[in-house]
1. Assuming 16.5 is mean projected area of the Cα convex hull in nm² as calculated from a single structure, say which of 1, 2 it is.
2. Here FRET efficiency 1/(1 + (r/R0)^6) of positions 42 and 178 (r between Cβ atoms, R0 = 35 Å, to 0.05) was calculated and came to 0.85; which of the structures 1, 2 was it taken from?
3. Please state which of the structures 1, 2 yields 16.8 when mean count of other Cβ atoms within 10 Å over residues 82-89 is computed from it.
4. Just checking, which of 1, 2 has the largest value of FRET efficiency 1/(1 + (r/R0)^6) of positions 66 and 154 (r between Cβ atoms, R0 = 41 Å, to 0.05)?
5. Figure out for me which of the structures 1, 2 the number -15500 belongs to, where helix-only ellipticity at 222 nm (-39500 (n - 2.57) for each DSSP H run of 4 or more, over all residues; to 500) was derived from the coordinates.
6. Can you say which of 1, 2 returns 2.8 when distance in nm of label points 7 Å out along Cα→Cβ at positions 26 and 266 is computed?
7. Suppose P(r) over Cα pairs in 5 Å bins from 0, in percent, for residues 122-233 alone works out to 2, 9, 15, 18, 22, 18, 10, 4, 1, 0; of 1, 2, which structure was it derived from?
8. Out of 1, 2, which structure matches 1.9 when distance in nm of label points 7 Å out along Cα→Cβ at positions 50 and 226 is calculated?
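Since every read-out is calculated from the coordinates, none of them should be taken as a lab result. What you see is a predicted model; the values in this text were computed from it and never measured. Cβ atoms are built from the backbone, for glycine too; each structure is taken alone.
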Structure 1
Amino acid sequence: MTEYGPTARHRRLAAELRRLREEARLTPENAAGILGWSRPKLVKIETATNMPSVADVAHILKTYGGPDAVRAAILQLARDVRTRGWWAAYDDVLNGSYVELEDAASKIRSWQVEAPPGLLQTEDFARTLIEGEYPNDPEEVDRRLQARMTRRARLSRADVRFDVVLAEEALRRPVGGPTVMAGQLGALMETGRRSNVSIRVVPTSIGSRPALGQGNLVLFQFTAPLELDTAYVETMGGGMYIEDIAQVQRCTVTLDRIADVALPVEDSAALIAAIREELLSL
């Protein structure tokens, strides 16, 4: 599902500007009057419906006041919002908010039930998945595959920690056939040796597990000012972003509970290797 709405940083900017207004004890009507704007213009900025210019944001900050450090951070955020990342070239096939979060996060925690996450997928494995969604559109398949492979460069940067927990079921489903799946498992073993990546497996032998029957969950964590941890939950109708602090905390607790029943990294690598050998023997 491709997203054409506001990006994660745009939503954060809108929330920060709204928070500053409320801290200044101004209603939208009062604030708009002081700013010399119409109320609809201010409301559209605060709801991330319209993108404010950097000059508009500076005008708001001067009007509302607040700590200098906070105002400086918000102004920088306003500049960053308008910066086009590499993913802008793929905005026809990529979810802008997701890739933006993926690119900026200092730590990504991922729980995947049916398949390894996109950042860890091989080209053959990813092509099989994408062809399943777009069986009669080879150009769309190639475009989406190129975008997904480009995303993998994120793992080469030292400024991110990627902790993955996989359900064993995601390793045993022979997507693309035994050869393609064996290649995917081999790639997981290789990627798992990176110093900034950990891959753990929840074995089916434990029976019931936390969040059984629920879907994938990704948690983006940040250290940068104004960046709030964000959870991403996949549904049949598309992805849902969770930014409310209390709800993100609940998602974090769920991830912790799942991780608690996962095998250690070394045992997980051994299980992945064993499953790969089974596939190669078919």
Structure 2
Amino acid sequence: MTERLFIRLAEDVTQGPESGVPAHALRALAVPQALRRHVAHAMHYREALDEGAEVVERVLPDGALRLLIGLGERPSAVVVGASIRPAVLRLSGAMHGLSLTLRPGAALDLFGLPAIELADQSVALAELWSDGTVELIDGLAGAPTEEACVRCIWRQLDRRAQRQNGAGPERVSALLRQIADTRGSLSVRELARASGLGERRLQQLFRSHLGLSPRAFGRMARMQSLLRALRREHDPDWAQLAADGGFYDQSHLTHEFAELIGLTPTGYRLRAISGSSKT
């Protein structure tokens, strides 16, 4: 059995250099202008493993809500809620589909419910769209090409994206940028004060638009900053990286690795080097 990582930071087109997914298996898709308010990133994937082969893939969390569309013989659609835990997938056979990373507020606009109700869950789209899912699946099954499948998905999302939730998504996106810029160093109180919001209102916005707390995104921002630093370090000094990255100490860094990635720093490093060479 083969093990591999999958990681995609904001600047990565399809995946980071640590990932072990074959580069030819992934392709970024252009998001129509009308849907860019709701869809941050779209990616097509196709991979076929040898008969009897199995791959265990560790997908590192980024806190985003996703819509996953299966394009096999029987099309499928699943909404995966926000999480700060890694997803460990067991892959085999042929895999073909689309992964759409959704923006803050998309749960409200597209599915009609706050993002917190989807957090840490995988929900069949049919449970969220009482109408439209059958039309989408039938359209995908009858589409003659991959391009036609993509157009079918864009049409369905465009119909659902007519609802607008005011300035909430933009305000939350600005808060996320502030968290990222400060590598998660701001407390909830400091973030609320800087944004002109009360702490309770801040928490409400994050729960409804993102499904996770400001503190959770602060932890991920600090970890993502560390992962970027590791891309530059061939022989990392973990104690120094902990000090530079806003961790209390090396023990805190190790604990966060275990919580957010499910590996020790050394274990991650070994898999990242292996994945980079395969990618």
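1. 1
2. Only structure 2 yields this read-out.
3. Only one of 1, 2 returns 16.8 for mean count of other Cβ atoms within 10 Å over residues 82-89, namely 2.
4. With respect to FRET efficiency 1/(1 + (r/R0)^6) of positions 66 and 154 (r between Cβ atoms, R0 = 41 Å, to 0.05), the highest-scoring structure among 1, 2 is 2.
5. Source structure for this number: 1.
6. 2
7. It must be structure 1, since only it matches.
8. So the calculation was done on 1.
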